[in-house]
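Take a look at these structures.
Rule-based calculations on the coordinates, nothing more; no lab input. Bear in mind that the values here come from a model prediction, so they are computed numbers and not experimental data. Cβ atoms are built from the backbone, for glycine too; each structure is taken alone.
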Structure 1
Amino acid sequence: MILVDTSVWIEYFHLKNQKLYLDLAQRLEEDQLCISVVTRIELLTGISKKHKAKFSNALNVLTTYYPDVKDWMTIELWIEQGREDGFQFQISDLMIASAAQKNNCEIYTLDGDFKRMEKYGWVRLFQS
């Protein structure tokens, strides 16, 4: 499975990148994609009221991963590891990364912070 980050969904819905759009559309059709609840919330907070119901229904077809106690323990460890090297990560990115790691998913993202997380061995990035 491929856990799709908010940055990719934004590009997908704005239709600016044809290659990304077609790739994601095909993977949606083949049921290869999932999201973190964090991504779902980030997307729903940015959508217009006019499109919210349709957009929410579209997200409902995706497997959605929710954090649990184990995720928070992992995130706390990662925060300390990053801090030792002078890095801070957004809590939302850490939650997405934890969901991907726990569920053995690659992350499809345009966000550079995930590349640093991959260097730590916390996540695997999807290469389109």
Structure 2
Amino acid sequence: MAKSEDPKGAESGAVEFPARACRLGAGLSVQAEITGREDLVLQGPFKGLVALTGAGLYIDARAEVEAEVEAAEVIVHGALTGNIRAAGRVVLAASARVKGNITAAQITIEDGAMFRGAICMKPKGD
């Protein structure tokens, strides 16, 4: 990944967002199906589907997301309601609030994160 920056408003400094990622800013309210091969940062309200092949989804601390998510990696600092499928890792930062099931090769849940759902671990790349 390219040079990264701290997510604004995030309580945890352990995970950074890629500086070159596409962004949907906090001032936008989006309802859509997003598919692609580039990293994406959601900074505001989003409702729908996100399917990223070989790329990461990063949810800012200010974001309120209702979506089914499939990506190489998913890092959550804000609120997400929906299931997550990641080929690699999922990180729930201390400020994360997640309701939904997670399927991933690696999962990190930081102290303070809120999670309600089931976790299914799978080998990387499956």
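Work out the source of 14.7, 45 here, i.e. which of 1, 2 gives that when Rg and Dmax of the Cα atoms in Å is computed.
1
When relative contact order in percent (Cα under 8 Å, 6 or more apart) is calculated for each of structures 1, 2, structure 1 gives the greatest result. Computing mean count of other Cβ atoms within 10 Å over residues 35-42 gives 17.6 for which of 1, 2? Going label by label, the one that fits is 2.
Matching task: 33, 14, 6 is the computed value of semi-axes √(5λ) of the Cα gyration tensor in Å, for residues 51-90 alone. Pick the structure from 1, 2. Traced to structure 1. Taking mean count of other Cβ atoms within 10 Å over residues 75-82 as the criterion, the highest value among 1, 2 goes to 2.
Structures 1, 2 were compared on FRET efficiency 1/(1 + (r/R0)^6) of positions 19 and 59 (r between Cβ atoms, R0 = 25 Å, to 0.05), and the highest value belongs to 2.
Figure out for me which of the structures 1, 2 the number 0 belongs to, where helix-only ellipticity at 222 nm (-39500 (n - 2.57) for each DSSP H run of 4 or more, over all residues; to 500) was derived from the coordinates.
2
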